[in-house]
1. Between structures I, II, where is distance in nm of label points 7 Å out along Cα→Cβ at positions 166 and 206 highest?
2. I have -15000 for helix-only ellipticity at 222 nm (-39500 (n - 2.57) for each DSSP H run of 4 or more, over all residues; to 500), calculated from one of the structures I, II. Which structure is it?
3. Quick one: distance in nm of label points 7 Å out along Cα→Cβ at positions 94 and 222 came out at 3.5 when computed from one of I, II, so which one is it?
4. Using distance in nm of label points 7 Å out along Cα→Cβ at positions 22 and 134 for the comparison, can you identify which of I, II gives the largest number?
5. Suppose you compute FRET efficiency 1/(1 + (r/R0)^6) of positions 46 and 86 (r between Cβ atoms, R0 = 25 Å, to 0.05) for every structure in I, II: which one lands on 0.70?
6. With Rg and Dmax of the Cα atoms in Å coming out at 19.2, 57, pick the structure among I, II it was computed from.
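Computed from the coordinates by the stated procedures, all read-outs in this text should not be read as laboratory data. For clarity, every value in this text was computed on a predicted model and none was experimentally measured. Cβ atoms are built from the backbone, for glycine too; each structure is taken alone.
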Structure I
Amino acid sequence: MTLSTCSSAPQEATSAPKPYLVYFGTGAEAIYVSEFDPASGELSDPMMAAELPRPNFVAIHPDGEHLYAASRIENAAGEQVSVAVAYSIDRENGALTRLNEVDARGAGSCHLNVDATGKMLAIANYASGSVTAMTIGADGRLGEISGFVQHEGSSVNPDRQQGPHAHSVNFSPDNRFVIAADLGLDKVLVYRVAPQTGSIEANDPPGVSVAPGGGPRHFTFHPNGRSAYVINEMASTVTAFDYDAAAGSFSELQTISTLPEDFDGASTTAEVLVHPSGKFLYGSNRGHDSIAVFTIGDDGKLTPVDRTSSGGVTPRNFRIGPEGKFLFAANQKTNNVVLFQIDQDTGRLTAAGRELEMPNPMCVRFVKR
């Protein structure tokens, strides 16, 4: 397909392709792509890689040759359905070629991930509160639905927690479990998986709860595999856990606010990530419109360092670039992605002087060429 530009700004001159492609899922009608050099921070203007209704989150296959998107499309009966869509990646120019799509068997698909072997995809369905598993073929195409779990229950907030709302799915470092954060239940649920067959079933113990009304949204492991963190959307907090990899179980260490003590406005959180060095954790505030920075102690506990403006409104997602030198903050409501430099000693963020324009950016992912 022919790539089309997303910005009226002039293209940067390049003598050679940059070593990484950066893909952006959006709340609009397309997936976008830029080129990125993690050593220099050079970043090209975004181009349209594929047209697709509301590709809000994307995931990259371990082979770097395939991309998967969560989308909501209209079927033959005129009904809106959630699907997972598979693409092949042209690593020369970033273009995406559609391979196939599979119904997610749930409503409001909002997050997805591929396991470490590239044989299984898991997808979180927010509106219906479920998790769906699919097999992935050797050619990158999505196969049949291989597993499905419907969450049940509610929690204390009558407006947002009358039922389950699965908000993210992450594979454990050893690829034995899928961790599903459910905002509606105030639970982080654990499922045993078998990527060869794509099966998924409840673990024993089945998971861990956060404080009532917290609303767990996104989840991340520490590089050491012994600590893990969930960001609680409704309470604007991060909960730190000790992780027992053998049992697939969590025990709470700490829950800490992402907001300044003197902030009294409305705000929710969105994304949480640990720096590749394992020294820092970042979380995004929507309302305060900032990226919260914490240091991580040897015991896994967090200490606040800073809160830096995201350079826009509603930082729904962010991603730390390869080599850990830069952070990309995707501001959904101001249609911009802002590049920040990361201080390797303190974790603090400084605007790098580069900003991309695109409609409703919601997700950032990297592919090595």
Structure II
Amino acid sequence: MPRGACVIPYNGKRGRVWRIKYADASGRQVMETIGAERDGVTRTRAGEELQDRLSDVRRKGWRRPAPLTFAEYVGRWFDAGPGRRDWKPSTVAQYRSVRRRLVEGFGPLPLAAIRPSHVADYIAATSLERGAATVGRDVSILHAIFVSAQLEELVETNPAANAERPRVPRRRWPILEGNEISRLERAFSDVQARVVFLTLVLTGLRRSELQALRWVDVDLLAGVLRVRDSKTETGERSIAISPQLRDELAAHFQRSAYRGDGELVFCHPERGTVYRAEKFKEALEAAQLVAGVEGKLRAFHDLRHMAITHDAAAGSSAIAVMTKAGHSDMRTTRTYLHLAGVVFQDEAAALERRLLGGVEGSTHLSRPESTSTD
């Protein structure tokens, strides 16, 4: 065996791992991980792999390829996303900007050379340019990339595992009262935008779900709207629509030039193409000025928060609110609930009946009215 070639055991977090060391045809030292004992790799197998490499060096003049860069690996990782991770088209579109930022930050570095200090530097530099939520999302994706690299035994550790994400400032969500929502709805001059507004506040649809909605998904007779194209499997659901929304959608159907089952419910009025988010944002801003509604609503996400909050305040059960929102976990739904200003009059009356035995008059626990002549 050539001088310096050997099998090396390494005891790490994954238990004993077998590596081999040798020189390629250029004389460059190579250290290669063969696998872990828990996966069935033994010293004998590592020795056989070493002999194969030495044979390639001797017979084929094999040279070690350049180290795999982060940019090369992340390209493979993102390309495999739709197939291996079942990403929706909306997820792929959202991740394009994440991929660009990560490649700008880590691209030329060898994948195995990235350390926690590199991640910390990225967070510090990016936080100056972008919001904490964006940076946090980038780090989460970076962590997932290195989880895959660990499973493929390309890296030993995950440099993003303990990264300190910037704190996302608490946002005060603009939850309008019922009279404000009614006033805002009447202030729309664009008829289609008004129906979009009603659909969003009465169903809590995501932007991508509303834009993908087709007439085959809307059952006006049964009063049901079906979400078939969502970011998650849980998001595929059926939502009961109120009588007013059913009437509004029926009128919108009659006005539309695109009524086929496969046609989009909300679309460009002349081309039938996807309804542009910018178009609705402009209409919403104009309606807010006319209605005199204070605060600037973000066109889609604010309305989703508003819809879910009012659904809960109206007395819907937790499971009904969660299902309608398209969430798989109530913890996610709770992030959309902003009930601090809601007064639960019915619940207060129910508590009084329970504690005071059906007293109709006083609501003061210190002066309950008598319920009998005893």
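1. Checked I, II; max of distance in nm of label points 7 Å out along Cα→Cβ at positions 166 and 206 sits with II.
2. Among I, II, the structure yielding -15000 for helix-only ellipticity at 222 nm (-39500 (n - 2.57) for each DSSP H run of 4 or more, over all residues; to 500) is II.
3. I
4. Largest value of distance in nm of label points 7 Å out along Cα→Cβ at positions 22 and 134: II.
5. Of the structures listed, the value fits I.
6. I
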